[in-house]
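Asks: Quick heads-up: structures coming right below.
Throughout, read-outs are computed from the coordinates displayed, never taken from laboratory work. All values reported here derive from a predicted model rather than from experimental measurement. Cβ atoms are built from the backbone, for glycine too; each structure is taken alone.
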Structure P
Amino acid sequence: MLAVSLIVATYNWPKALDLCLQSIQNQTQLPLEVLIADDGSGEETKALIQKLQKNFPVPLLHIWHEDNGFRKSIVLNKAIKSSSGSYIVQVDGDVILNPHFIEDHYSVIEQGFFVRGTRAHISEARISQVYKQQITRFNWLSPGIINRFNAIRFPLLAFLLEKKRNNSNSVRGSNLAYWKSDFILINGYNNDLQGWGHEDEELAARFINNGILKKIVKFKAVQFHLSHPEASRTNESHHADAVRYTLQHQLKTCANGYQQA
C-alpha cells in the first residue's frame, strides 16, 4: 500500500497536541509515521512527545528547531525532508481528527492533484471541558461545534461535493495533502515567508503553476479545530503580496525552500 507520512505542526501548545496525538492513535487506518514539525516549543512539549513515543503505534518523530519567531515554513520543510512516505498528509497540532481521517485521505489520493480539506471548530466556551475530560470524539451534533456542515462525515455522498479547481484559494495547512514528489518539484514551502499567513496558499499557487490541481474534499477527512486567540498578523500583507506575485509571474518553484532547509 502507498506509504503516507502524517506531518503535525505545533508551537507551545502541548495540551492541544496531546489531544491531537490521541486522535491519531485512534485512527482506523494508521499512517506510516507521524512527524511533529515543532517551531521551537519548550520542554513541556518535548516531554509529552517523549512519553507518547514509548507506546505510539507508529514511529513518532520530533523535528524541532530553535524558537526564533514564526518560522513554520522552515520547520515544515525540515519535517517533510525527514519523512519516509511518498505521500504527505499535513495537519496542525490544534486539531482533533475524526477516527477515519487518514482512511479518508487514502481514499482521495490521485495523481496530478493536491487535496484541500476543511475543518469544523470547537467553540472557546467548550474548550476547558474538552481538556478536562480529554474528549477526542466529536461529530456534527456534538455541543459547541461551529461550522457544523464541515463536521459531517458521509463518505457515500462525498463525491457530490468533491470539486477540482485550478486555483490556490482558501488552502490551509491544517488539512492538506500532496505527493512528496510534487512538493519537492516546487521546492516546498517558501522559507522567506516568516510570520503568520498565506504560506499555504503560496505553496498551492506553485502547485497550480505546475499543473497540479486542487481537489476540495467534504464529507470526508473531518477534523475539529480547538479555538484559540489568533497569532500576530504583522506580516500578513507581505505574504498576501507574495501569493499574488507567485500567481502573476507563474512561479513554479521558490529560491529558498525545501532544498535549502
Structure Q
Amino acid sequence: MIIEKLDGTIIETEEYGIKLLTHSISSPSPRVVTEEIEGRDGYIEIDTTYDGRKIRASFFMYAFDKYDYPLLRNEVFRIFATKELFYFHEPNQKRRWLVRASGFDIERFSPRGGTFEIEFSSPSPYAESVGTTLDPFTFDSELWQIGQGLEADDLQYVHNTPSFRVFNAGDIAIDPRERPLKITFSGASTNLAITNVTTGDTWQYTGTTVDGDVIELDGIRSLKNGLSIFGNTNRQLITIAPGWNDFTITGASGYFEITFSFRFYYI
C-alpha cells in the first residue's frame, strides 16, 4: 500500500512491515436539495450533490522481534494518525483518494504481530488519477492502467496550432473553481482569447504579450509573468468537459505554445 503526504512524500507501508489485507470503498451517496410548496403533494428537487466517501481497510503488521514491536506500533501511529489529510493510493488502480484516518486500535496477537482496521474519510466523492496530463502516457511510467478511460491513441496536452483537441478521461468536468487546472500560454499575442468550443467557455486578455512572456490560468487566477492580470480579462474561466474538447486560439501571432495540466477524476 502507498500513502502520499501533501508535500509529495511517498510511504510504501510494506517497507515498514505493514501490509494491507483488504479494503472496500463506499458507493457514491447523492445528497438532494429539495423544496416543498404548500398545497402541493411531494417536493421539488432543486439540486443533487455527492457526499464524501468512506474507505474501510484492514492491515497486518509484523515486527522484526518483540523489542521492535512497540517501535513499529509507533510508526503506524505516525503514518495514519496524522492531523493532515493525505492520499490513499488505491491498490492496482493507479488512482488516489484524499483521506483522513479515524481512530483505531491495534490488536496484538503475538509478540511480533498485530492487526488493525481503519476507516478513512474522504471529503471528496471522487478519486483522482495519480498521473497528470503532462506525465508520459505509457504503462512503463507506472502511472496509468486499463480502465482509466484512456481510449484515445494520440493524447496531447501541449499544442502550437490555432485549433486542437483536449481529452478529459475522467467522469466529471474539470472546473478550476473546484479542482486544479493550469493552462499556460507562451508567445506573442494581442487580445488573446482561449475558447473551449465544446463547453462555450472563452477567456480573453485585453492586452499584449511578446515572445518570452508567459500567461498562466492557474485555478481562478490569471497571471502574466507571475503578476495578476485578472482586471484586464473578461473574468471568465475555462472548464473541460468529460471526453473530447475542441479548442481555438485567437490573437496569437507567430509561434506559440499552450499546455494543459490537470488530473482525471473518477466516481
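Asks: Taking 20.9 as the value of mean count of other Cβ atoms within 10 Å over residues 15-22 derived from one of the structures shown (P, Q), identify that structure.
Replies: P
Asks: Next question, about the same structure. Given structures P, Q, which gives the highest value for relative contact order in percent (Cα under 8 Å, 6 or more apart)?
Replies: Once relative contact order in percent (Cα under 8 Å, 6 or more apart) is tallied for P, Q, the winner is P.
Asks: Please compute Cα Rg over 2.2 N^0.38 Å for structures P, Q and give me the label with the greatest value.
Replies: Largest one: structure Q.
Asks: Identify the structure, out of P, Q, from whose coordinates helix-only ellipticity at 222 nm (-39500 (n - 2.57) for each DSSP H run of 4 or more, over all residues; to 500) was calculated to give -1500.
Replies: Q
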